[in-house]
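Only the coordinates and a few stated rules stand behind these numbers; no lab work does. It should be emphasised that the depicted structure is a prediction, and the values quoted were computed from it without experimental measurement. Cβ atoms are built from the backbone, for glycine too; each structure is taken alone.
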Structure I
Amino acid sequence: MKTASLWPKSRPGYNSVYRMKLSEIAKELGVGLENGGADPEIKGVAGIESAGPGELTFISNPKYAPLARTTKASAIIVSNDFPARPGDSPSKAALLRSQNPYLDFARALEMFYQPPRYAPGVHSTAVVDRSANIGADAHIGPYVVIGEDVEIGEGAVLLAHAVIYRGVKIGNNFFAHSHAIVREFCRIGNNVVLQNGVVVGGDGFGFAKDHDGHWHKIVQSGPTVIDDDVEIQANSCIDRASVGETRIGRGAKIDNLVQVGHGSTVGQDTLLCAQVGLAGSTDVGNKVILAGQVGAAGHCKIGDGAIATAQAGIRDVPPGAIVSGSPAIDNKLWRRCIVAYNRLPELVKLLRKK
């Protein structure tokens, strides 16, 4: 069994051995360059507060714009209208002008760092059922368990202690970090990443009360289905359904410690941020953003493009709406309510005087 190796060994991360001219980076990103004739070598990327000479940084949030005056970075990726007039630049650093600074910074980061690549092979401690069908170039790490009648496409990487239950079907380029688990008969598409401790297809929380007040477990017979290009981050749980299926749509991204209840649907390119909880049979549309700790009541519908700000408690949300608070209301109304709430002590004093 070959051990995992970095790619390439001369470029293992933010290593000053690897450098690029700023003009080469600009060409690779397809962005404009304002450098006053200088063409410094760039050895890495960093946040604007910590970047130093020879490093590239970025500004996408206007509140960080003043740091352009003090950063020691050699170059900054900025928006096309930063500052309002090109001649007014507050920075001594070279500027790369981009339509999407955050995205282009992410692309620049890929030029200087690549995560480890894992050599094909099956570790001697892995347990792979004879009936499993695994595609070419798979890396099956220590103590991985793959059950009966499993199908996994080409280029899979399963790191230590990942477990794939019987009857699971998985597409190409699957990546399961340590302790990720996919339960029986679930289906996963291409280019899916499961971070550490993810559980796909665990039993939904379904119990029926009998005449004596005892809870009778409802069999969770429906699989979880994960479409292409989904990433699910650490310790999140996507429950299987009692009937039908639980589905995560193409391109959705699910943050750490998220709970998706049984029978729920999450649309394409939707973001579920940390500690979001969806009760059973929640229908979330496409391109929705649920910020941290949003809770959704079961059997509700959240329309395409809706946004719920942090800690909102939501039921049905129309398409394109922005809601806040618990229970959630229109964001603009919520902000006015917060202003009034902050004045309550003052108003109470006035009432007592009367």
Structure II
Amino acid sequence: MNIKRISSIVVSVILVCGAIYAVGLYWHKSSHFDTGTIKIIDQAGRVVYVPEKVDRIVSLWPEATRVLVALGVSDKIVGVTTMGDTADPIFTKIFPKLKNLPGLGGMGKGVNIEELISLRPDIVFHQVNEASSADDIQNKTGIPVVCVRIAPFTQRGKCRFDLITLIGRCVHEGKRATYLKGFLDDKMSRLREVISQIPRDDRLKGFVIGPTKMVNGHCDPLESGGVINVAFRKYDVWYHANLEQIIAWEPDIIFCHILHKTTGVSPDYICSHPQWQKVKAVKDKRIYNVIIGYCGWYPETVVINAMQIAKTAYPEKFKDLDVEKEGNEIYEGLYGVVDFFSNLAEEYNIYIP
């Protein structure tokens, strides 16, 4: 066999091998994106392909963790955020195993990529406001990362429960997710219907103050409960407001986020300080304790807070609303815990109108 003939055979073999490799590569990409996966658009507007079978989940956003537990897939969670999840004083009562799950950082403090990979998750949940971090994690690991949030900035802080059905689709619990979203939407819509009949000029003004003496710029339950949030800011969830500003707001009512009992700003704290006596709500003694959330919202407290606020502000319009009963029903409906809101209210001195 001459050299020319041998060269021709070698070239043919190379071309065939190249064609086989190209077909194989195409098949691999096609199978990854077209079969064995589901295309979703997350709440950050990102296109993500999630696997049809999900057995291992990492949640880097506490709101997602809470929804996953409500969906009944808590046994599939293999990693969470270090502070927002494992140190959560409320949700660790509902899901005690949360304290022992690997904490991977997160919540703006960076994620331990090596440990994340070692947990072999099929999917990772992240928050909308850190979409660039989600992209970085997905690019480094090849693991699909889905962004969710109850109140994205694009909604001007308005709380919605779209993340429930989105997460439900990702983990293949669509039926349960649809039920839970409808359950919460129904309670909130009935409340908002009554509030919608109150002219805006007749509504009270108020705000929520947090554990570090910061005010909440994105507290939708205030608006849903019929109270105009004088502290509203489009891009600030929590921020510092000086006393002069608070006095100028002339709030009719103030709600104290009392979750952190050792550093909380309570009605007693506010009323005992002379500099607060010029604030309208303080003079009228209209200051009340609530629990808003912990590193993000609790889906259940979005509704419960709105009920607390509505009945506190407009008791004559909500005579038949039993906030304690509703609170217990919501916790039981989501997590199967009995009398949880009653016990929580007693432990944290939550105001129940």
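Among the shown structures I, II, from which was the value -13000 of helix-only ellipticity at 222 nm (-39500 (n - 2.57) for each DSSP H run of 4 or more, over all residues; to 500) calculated?
Among I, II, the structure yielding -13000 for helix-only ellipticity at 222 nm (-39500 (n - 2.57) for each DSSP H run of 4 or more, over all residues; to 500) is II.
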One of I, II was used to calculate Rg and Dmax of the Cα atoms in Å, giving 25.3, 106; which? II
Using distance in nm of label points 7 Å out along Cα→Cβ at positions 185 and 209 as the calculated read-out, with 3.0 as its value, let me know the right label among I, II. I
Entry that produces 3.5 once distance in nm of label points 7 Å out along Cα→Cβ at positions 105 and 249 is calculated, selected from I, II: II
Can you rank I, II by distance in nm of label points 7 Å out along Cα→Cβ at positions 177 and 257 and just name the one with the largest value? II
For which of I, II does relative contact order in percent (Cα under 8 Å, 6 or more apart), calculated from the coordinates, equal 13? II
Figure out for me which of the structures I, II the number 0.30 belongs to, where FRET efficiency 1/(1 + (r/R0)^6) of positions 129 and 297 (r between Cβ atoms, R0 = 35 Å, to 0.05) was derived from the coordinates. I
